[in-house]
Structure P
Amino acid sequence: MLRIILTSEGTEGDVSPVWAIARALAQRGHRVSLVTHRAFVQRFQVDGFDVHAMDSGSDYDGFLGACEGLNDPRTAASVFRDHFLPWARTGAAILQSLVEDSPEAILVTNATPGIAARLVSAAQGLPLVALCTYPDNLRTAALVELMVCERLRDHVSALAHSYGIRTDLRSWWRTPARQLALWPRWFFDGSTFGCLHTGFCWTERASKLDDLPPPRPRDVLITGGSATLAGAQFIEVATRGCDIAGTNALLVSRHFKPPPGSAVEHQSHVASMTVAIARSRIVINHGGMGTIGQCLDAGKPQLLLAHGGDRPFNARLVQSSGAGISLPRNRWTGDEVAAAIRDLLAYARDQPTFTRASGPNLAIERSCDLIERVGVERCDLLAHQRSLKDHEESSA
């Protein structure tokens, strides 16, 4: 049995894959803890699972409202300073208490930002596994390093010094970690960055269809993710395109509603996004990796209206794979969106079984296998060190 402690911060698309892996590791018999946002604690505390909150609910709601600032390099540092750094301070304190008397522990974290896990890994000499949940974790690593180690230098230095870390910040930030890419290699090859691929990971499966009453059939599902990253313009142009195309559409968003006069139906929540995707013919989304992976697994063509952060690159990857259409922001008009909707609905009719994902269960199992490998290596190293110490003492 291994001692594995995971930490995850961000939106639903960042946290859900980590939770899926944490739960699977616990089901394998390991002693597992997860440090994440209070908003997820009640959902994750199933069967006595050990979950710890790094924030208050109001803190997280404030982040969801402010995280559109991550779309702009000029404001991203302030989002990190106001939200991610306080979470790192609290999260690191929780991690520190969890690893006490557990020299065999391994830490697992989102690759970005992952500050708390990096602090405790360096302070305690524990191995670190970084989960890359989207390709831009790799492509923008240098920019994140610049922001953390230069623009936020004073804040991060003070935090690092409180854990006895006196090395140069860039050296600390580059501490070697085993990196796992939570998407298949065909989507984007991360092996050149030293990543091992697992596949798309999330917590639900389309087999849950039978567990819920069938809703009214939908031509189009519109989702902008769990935060405000998609923006109001995404909602406006997506609903306008559906109205022009005359489709039966549903918008799921806790932050935005359809414009007045739109025929698009609105729900702030659904019982299962996986089920909602599976019961729609096509999906309009903002390019988040969680939604993309579920659409690919369900075989649903996608219209991607992506802006800011990693999402435009994700959208181009979907289009290049033949799984959807990506419209750049300069083509966000009602007529352009309506034309794309009609094309995708025709494609869905002619190619109803399209899918290229490997399935979440297999990806989660691969992730667990690779994390276990790190844990076994750690235990072997500690056993070797104990053997050497015993030999030295017996020879003295």
Structure Q
Amino acid sequence: RWFDPTVRVPVRAHLGPVNRTEVVDTYTVRVYLSQPYPFFLDMLASYPMITSLPILQKFKNNTITEVVGTGPYKFVSWEKGKKIVLERFDDYWGQKPYIKRIEWFIMPEASTRLAALLAGDVDFAYNLPATDLDRVAGNPNLVALTPTMNRVIYVFFVIKPNSPLADPRVRQALNYAIDREAIIKSILYGLAIPANDSFIPPHYLGYSPMEPYKYDPEKAKKLLAEAGYPNGFKMIMIHPTGRYLQDKQVAEAIQAYLANIGVQVELRTMDWPSYVATLTKPCSDKDYDAGLLGWGTAIPDAYFILFGQFHSSQITPKGLAPGCYNNSEVDKYIDLARKELDPAKRAEYYKLAAQIIWRDAPWIFLYTQKNFAGKTASLKGEFVLNGEDFYFMRAYFTK
């Protein structure tokens, strides 16, 4: 299914250059690659690759709506839009979980999740309002969790001929116009790491600091004038609401900062499903100029940002890069890194690609987001992966 051309899989290329597969026996599959690919085993572990054959035969290419798993918990019930119930699977092959039953309540509103946590109705709540960080952290019965996520937040530019954004000086100007530190302090309540010197997070393989885009509105105005826009210009920026931490407020702050240098931004707010549909259109069909977006990766390696968002093969609708950025030199270094098994050599290719991207400024580089979750103080042993996936296989209560 992953390689079936009739099934749309935007992240298909991340699995790597699989040439063919061979069934060896009931429990063994041999995979042949057309070239070295250092991430192959990591990617197998990062995506839900194995699905029950009877379920595949039943649903074919349609969305699978029946739950099939092989983990330490078994499925009990699912009330769509309300609750999912799991129970410990006592015949699990590995170590058995301590907690016998888990009930996941679906609460779309962050304020509702917070209220449930404060009232003691739930033991754990995820993606809480940033405005209430001190409230949770100061509660003796609760613990605030703020892990750094593998997710960068940025404004991408739809780069089209004859647009002001086609000039890299304009894109650089918009980067100098934004005070990232102020946004993080006043809007995100400290729940982010600014992308001052790189769009690669500091904890990733491939992070290499570059000349910062410091907040400098006068320099921004000068660059706009050099590019032929001394009085600024108008642009349309789309953004989701409720998808990322304080996303609507961040979009409004960017609008205000750009107005200070003469760039008038019309904001269009969308729910997430509508936003995704708009993002994935071909470049020629996009009726906007920029968008607030986040890109998360399962593995803290720069390749998955570079390839997923800056390689020309990943421009929408084929991939998930909505900004239409295309640079053959960047493609070259990403392609070299893709087949390099030595991490040190791979990091050098990342650095070369990142330097070009940083100079070209196809994004307003904003920040790496932190998560904000809360739990009851008696819950111990949970662990977090990628800053946003919480696991409870070893979790337990102290009372």
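In this comparison of P, Q, the computed figure 23.4 for mean count of other Cβ atoms within 10 Å over residues 126-133 is attributed to P. Sorting P, Q by mean count of other Cβ atoms within 10 Å over residues 118-125 from high to low puts P first, with the largest value. Here the criterion is relative contact order in percent (Cα under 8 Å, 6 or more apart), and among P, Q the highest value is seen for Q.
Computing helix-only ellipticity at 222 nm (-39500 (n - 2.57) for each DSSP H run of 4 or more, over all residues; to 500) across structures P, Q gives -8000 for structure Q.
Suppose you compute distance in nm of label points 7 Å out along Cα→Cβ at positions 254 and 334 for every structure in P, Q: which one lands on 3.1? It traces back to P.
No lab work stands behind these numbers, since they all come straight from the coordinates. Only a predicted model underlies this, so the values are computations on that prediction, with no experimental measurement involved. Cβ atoms are built from the backbone, for glycine too; each structure is taken alone.
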